[in-house]
Structure 1
């Protein structure tokens, strides 16, 4: 950490409004540091107002990977619709890979920066809508992840086209997780009809009982 970078706040294990899981320290909405950002008028407007649960199921999937698809220090992961950044921060910390966290809402990035500082990792950020992630933006990306991002019907074709562009640019794998919204299943059906795609169910008991379906799309 550079000498001129402010020291991150000290978060004690077991402190109120915190979650400690998978090597990460995450803050809930009621934590004093989160409230401080809200008082500074950082108010996300596109559902980037908390840590979304499907992130944890993708973390577990990334940990399971073996062989050429496992992330390494040479990999570049892009987390789209990153919100507060738990998934992006997990990948940077666990695999020491390059991570670009993408969101259309600039007000999520102070929360991401706070979590990155607490967990002592570096994550690149990019403010960009899904439809503006061009082939040039995707050219050196190895894997794309997205948790709880397909919640409106109009997002289904947008994400389908993004996945198509990503595969055209040799992105090896796309993983999108969702607890079961109909736009997500519409996306999954379109991907299974066109690409090498499958849906798998994942469950976890930490930080509490959670489940989600993962759409996994691989480059042929």
Structure 2
């Protein structure tokens, strides 16, 4: 019986590794083709032929071309969601914003593939000139934000959704998302200077963006002195 269990587990692990390799090949090939030929000019058939899979296999992994092109950053946020769901919570006195910062940095630390930063760079360049990717990215952000809020309400003592103070958690999450996009923009701006910036540099930019939030909230709206 023990041998059967081990054999079943090994088969399951092998199947999962094969599935993950196929998914990764889809992401790499898609980003290369979209960059070389253009997002709209590359058909789903082109992509499936290049990876030697059927469209059925493609749709087991992604809902469309936009999703595969946005996968590098989407996977990071899904890892952040998993961290919030499964990891021990921070010590007493930690703010929700600090908790979100830690979860994002934890997710970034889990990225072990050296090619991830290159994929992120390609994905961002494509998104900047592909409206449908921007729309899909916003949809993902809204959906994932709702999932994160659900986790926070399950694991933390937060006011219920009927309480006006429940807005505080949502605003903290919105600030975390804004800090991430600012960090990603600063990180991307280094493109071409020394090749693709590193994951460690992105983590540093993320810490800097989060550290700037308190001062941003306190920034005075001083009128320009008339000359």
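Name the one structure among 1, 2 that distance in nm of label points 7 Å out along Cα→Cβ at positions 32 and 184 of 3.5 was derived from. Working shown, then result.
Values: 1: 3.5; 2: 2.4.
Derived from 1, not from the others.
Consider the structures 1, 2: one of them gives 1.19 for Cα Rg over 2.2 N^0.38 Å as calculated from the coordinates. Say which. Before the final figure, lay out the partial values.
Numbers: 1: 0.98; 2: 1.19.
For Cα Rg over 2.2 N^0.38 Å, the value 1.19 is produced by structure 2.
Where does the value -24500 come from, among 1, 2, when helix-only ellipticity at 222 nm (-39500 (n - 2.57) for each DSSP H run of 4 or more, over all residues; to 500) is the thing being computed? Intermediate results must be reported in sequence, preceding the final value.
Working: 1: -9500; 2: -24500.
It was calculated from structure 2.
Using mean count of other Cβ atoms within 10 Å over residues 152-159 as the calculated read-out, with 15.5 as its value, let me know the right label among 1, 2.
Working: 1: 15.5; 2: 12.9.
Working through the options, I get structure 1.
Where a number appears in this text, it was derived from the coordinates with a stated rule and is not lab data. A quick note: this is a predicted structure, and the numbers were derived from the prediction, not measured. Cβ atoms are built from the backbone, for glycine too; each structure is taken alone.
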